[in-house]
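What follows is a set of structures to go through.
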Structure 1
Amino acid sequence: MHVVSSSSVGLPASVCIQNIERLEFAISSSEDGIWEYNIPSNTTYVSKRWLEIIGYNEDEYESSVDAWKKLLHPDDAEMAFSVLHNSIINKVESAHVRYRVRHKKGHWIWIYDRAKILFDPAGEPLIVAGFRTDITKQIELETHKEELATIVQNSSVEIYIIDAITLHYLYANDGALKSLGYTLEELQKLTVIDINPEITFDQINIFRQYLENITPELTNISHHKRKNGTIYPVQASVHKLTYQGKTAVVIFDTDITELTFAQDQLRHLATHDPLTGLPNRVLFHDRLQMGIKQTRRNEEKIALLFVDLDNFKQVNDSLGHSIGDLLLVKVAKRLQSLLRESDTIARMGGDEFNILLDNLENTDDTINVAQKLINAFKEPFMIHDHLLHITLSIGIAIYPDDGKTPESLLKNADIAMYKAKMEGRNTYQFYTNEMSEKAFERVVMENALRIAIKEKQFSVFYQPQINIVSDSLVGMEALVRWNHPTLGVISPDAFIPLCEETGLVQEIDFFVFESVIEQQVKWQTQGIDTPTIAVNISAKTLAYCFLVSELRTLINFHHCKPTCIAIEVTESHIMTNPKQAIKVLGELKALGLEISVDDFGTGYSSLSYLKKLPIDKLKIDQSFIHDIPYDEDDMAITKTIITLAQNLKLEVIAEGVETFEQQQFLIECGCLLAQGYLYSKPLNLDQINKILRTKQQWIKEQKN
């Protein structure tokens, strides 16, 4: 169907043909689809372009109003048809409408339809024609822009647009307004400097030059000031742009409060002890290094105190690590409370603390601090229901006298601390050059001990226990000796304390126990009548959770009579954790083992615990026997212990008896059992074998 304009009426036919050809050319080259509806004839026309828009060939699409209606989206059909229908009814010459139609492939496309309506002189509609444009991409772009605008407006990231010249805020999203506490109207009255109090005009000018000459984007960390005055950190990303015809910048700010807190926490964890909150080894080393540099410039001195808790392992072994940790926390607080703010205290690991004292005028200042620390620990710690007494061993190294590097000072203070332990603990020692030699010897000794355990360089000696009235052999005490390949036999006094410090003592305890069991079985097999043999166990072994089960296993494996074995535990070891000791000793006694309390009188046990202990025998410590009959206090204490044992229906034995006067005193007081050099020193296996074969003869020889 061809449309001819009214202006062509009366023109020559050739001119009309040219106009029609031009019109057809224009229609064919248009990006719009053209359509026409002849109302009187109820016929329609659509251009080839319209068919291309909806994906049909000419022979696939029959043009009609109904065909057009079928293409309409269900949500748009009523609206699209009513717009055109209402325009015709209301005699409006044009109509505009947007709607969706289904493409041949099944997807929906957006159409912008612009229609013109031709009426006859009577006002009746004749023809409706129009142009249909595919605006799908435009709609998608508008939707995308709206979505982006919504995302930007509702983003938790703070987004600002700022006038690059006046520094006033032009725009801020909801996330920014919520973070700052301002309305947009309030914020637009402010400048960047009002919100970023730390920033200066010089910095702003640098930022401007950077954005102008180097890159249109930069990042920065700054702080924002809220309406209520609080400050919080942000990570800013700044971009140059044009906004509403103005030179501006858009700023994306992220609140990094949580990130900053997490980073601070990580830095703190990297440099502080998680249990006590004190500086750790890393931070202390840095502060020590700084202290050395400062002291070197000022020609001053600093002191390094190496503090170690005495017998802390016994707390962990007997009461558990949870109690030990609580104790460490309280120890740290007490130490910290005794120092100046300028001093540094650090937990180096385990039960070791280091203290750095600077600005020292003389050595007396260091002595005063060390003594104050030691005195402060006379007061016990209450952890749950446990009253714990802890003392300190302190080693002191002075810069620059005892070392000029952090490493040398730490090493020498450590050496001095071990010297303090060797001097009996609960004291302090200054480093001397001679200590380095001793420390080296200690390292050599520890390594040699580990080899000795691996190679079983130990043997068991036996010291007889005598009934001093009937002159009969009633028992023996098993004592370990170290058979060093080059040094010969080494007494336990020389290596057991080190074994207790290093934790090796438990292996030695089990070695002695199994050796005694094996030997008892051999004697029984040979028909040799043997008395009960007492085996000492350390505090670490007593606290070992599998002690009872392992001893039971050893006894059963070797088919040994448990009644021929006695367990000796020192009073001080029992009092480390008396409730636990009562439980474990009860289980050992249930195996058939005899239980003795060694070194009685030195451990300050209370009678309430003593009467609950499942024990058979008290052993009077040799320190009370040594000065009898010359020390009246020792004699009084010994009499009291004997009377106490008798009242509790316990056997009592005295150790360290060396003179007949001591023996006579014991007989008079009612103590009938004893051991000591008056009767015999500890004997090796060959020597004790001879005694067991001629017991009475041996005792007579000893008396003579």
Structure 2
Amino acid sequence: MKKGIWLAILYLGYFCFSFSQNVLRLNLTDSATKEKLIGVTVSIENTTRASSTDVNGYAEIKDLDSGKHRFVITYLGYKKEILEINFPLENQDKIFNIKLAEENSDLEEVIISTTRTNSRIDDLPIKVEVLGEDDMDEESTIVPGGIGSILGDLSVITIQKTNPVNGNDAVRMQGLDYKYTQMLRDGLPLYEGFSGSLGVLSLPPLDLKQVEIIKGSASTLYGGGAIGGLINFISRTPGDSMRVTLTLNQTSLLETNLNTFLSKKNNKIGTTLFAGVNLKQAIDINNDGFAEIPEQKHFIVHPRLFLYLNKKVNADVGLTVTSDNRRGGDMFAIRYKDDTTHTFLFNEKILRSTIDAHISFQLNQKNSINIKTTGSMFDRSLYYVGFNFSGNQISTYSEINYLLKTEKHSWVSGINFNTEQFQKLQGDTVRFNNYNYQTIGIFSQEDWQIFKKLSLEAGLRADYHNRYNWFFLPRVGLFYRPGEKLSVRLHYGIGYKIPNMFTSSQPVDYARLISIDNNVKPESSNGVNMDINYHTLVFGKLSVQLNQAFYYTDISNPTILQSDVLGNRFITNASYSVTSYGTDTYLRFKLMSWELYLGYNHTEAQQTGTNINFNMPFNPKDKFATTLAYEIEGKWRMGIEAAYNANQYIYNNVKVPNFWFLAGMIESKFRFGSLVLNCENILDYRQSNYEPLVTGTVKSPAFKNIWGPVEGRVINLSLKITL
């Protein structure tokens, strides 16, 4: 009996001793270079226990309980790995050799399609800022109704409310007017003319894989418009496994969002489907009788079909239908009906239908042919006091390009043809006419790896416009990498912008707007951009990335909107030039589960060439942005962000107050999704606290220019379910 008891005690002791001796041992190396990786974080999923690799790339976690454990391996610039291990191990001394791949090594995640060369982001002579799929996943829960919030977090971008009545937002880059930022969807430029950028920032993040941002002149890539910068919204593609995601969001300002995304893929066919609805009620924040937030009913559906015909031929076709109805102005007229007293009701209805198709032929390892085409129909009707109008715009874009990639060369050449046809439909007689613009472009670009550390990019585009004739757009860029930690880019390009009466005016101008005179010249620009990027690891654990950018843009013949003695509104060339120059600095730190972003932008944008230099309106000369985030892998994520806008002017050099904008969020993650509580504008800063937003009378109101927040503090609760 005693012998049995002693045997049981010895067995139990050995059992407990073996439990306490469960150890995870890892060696972490770069999958491509085989170099040891220092400072890689290894954590146990859903716990705070973690370790990091030493100077030899070695890490261990001791005293693990027996059973199954999931380990999360993360390192800045590399793909996250999940390691699942059952303890105890048969070999207690076993060391797991893990090879981490750079994020850029996965073509589906890091290929930059905007430049057409399908190159890694680190190898591009032109600077491209990327908001990746992780950013889109996070934003789809925090602010699911649109992409404007996350773009505004970047220090070089300012989101401006262009219309105080219909609530439309637009993007300003490098201090320039929003018309100088070109918008693309999957590499297709369709947001020009009568359709403009209306509703573009309402694209839900759940439908996007990534957003690619080029700062500065990029007209050589896709033609006119990209003088201040270019933003390309890339749609999601199906993964290897079926995905179903649903988000439901409700805000304190009575905004409701419901979005869903489905994707599935097999050997030959893949499908994705996004459907979303965004409903807003009209709200008078400052009790002046007029809505700061218009009533909105926004619906979007976006199905796509992918065909993987063989290893060399892939194709996809998609359809996007967007409906957007907005009612703004007098609150009484919105809620009930305009009458003899409450006459100012602004009603806008938009229907945008777009079909697009892509097909690629991989001829061999070096050669490929890519074809893409799209057509978009945009119907827009406007109603406000004394004016009722509707119009239609049909836009098309087609392109074929040939890409040759060798060890030291990437050469792409092609031809594209795009059209923009506007037609008045019905309603009040307007003074402007129908028009039909057609542009054919030929482009060629070469990226040459001259030496291991030095590469050159040179390109040329020739566009022929049926009204404004020829444009020649050269560009050249240099990329120098003296070491693994440091890189330098320098880029120069020429841009142009076709005069368009709709991109320079507001809907309230349409009643007296007249067509563009033949004497109005296209705008032209010269732009230089430079950035220095440095990345290092401090003390083997703290990842530090520094990017310092400089830019300069000069625009000749800028178009402006003016009035004659009869009150007619017309487009003409200004007597001045526009000059923008500045610096953009950001620092990114990552330590274990902590991330910190610090960004500062200083931009001097002025109207020059006259007796008085006027500051470009709605450009904060100084903008500071910061974000601090902490994450417990698979369990919690929380963060706070702050932005300070200073030295901003509106028209005629009138300076407006500086202000802080704070936001915070906390996310609880669970097996099938997450729950987010988010607060925007924590300080409840509002422009109406400093001046009235509406002057005049109830029948004839006059609206102030919007230079700051008008919504006040906004709290939202969002639920995300992923299956």
When you work out distance in nm of label points 7 Å out along Cα→Cβ at positions 454 and 510 for each of the structures 1, 2, which one comes out largest? 2
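Comparing 1, 2, where is mean count of other Cβ atoms within 10 Å over residues 406-413 highest? Walk me through the numbers on the way to the answer.
On the way: 1: 20.2; 2: 14.6.
Max of mean count of other Cβ atoms within 10 Å over residues 406-413: 1.
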When helix-only ellipticity at 222 nm (-39500 (n - 2.57) for each DSSP H run of 4 or more, over all residues; to 500) is calculated, the result is -14000; to which of the structures 1, 2 does this value belong? 1
Upon calculation of P(r) over Cα pairs in 20 Å bins from 0, in percent from the atomic coordinates, which of the structures 1, 2 produces 13, 24, 19, 12, 13, 11, 6, 1, 0? 1
Where is FRET efficiency 1/(1 + (r/R0)^6) of positions 614 and 694 (r between Cβ atoms, R0 = 25 Å, to 0.05) largest, in which of 1, 2? 2
Going by FRET efficiency 1/(1 + (r/R0)^6) of positions 190 and 350 (r between Cβ atoms, R0 = 41 Å, to 0.05), which of structures 1, 2 comes out largest? 2
Among 1, 2, structure where relative contact order in percent (Cα under 8 Å, 6 or more apart) as derived comes to 6: 1
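Bear in mind these aren't lab numbers, they're just calculated from the coordinates by the rules spelled out. All figures in this text were calculated on a predicted structure; none of them were measured in a lab. Cβ atoms are built from the backbone, for glycine too; each structure is taken alone.
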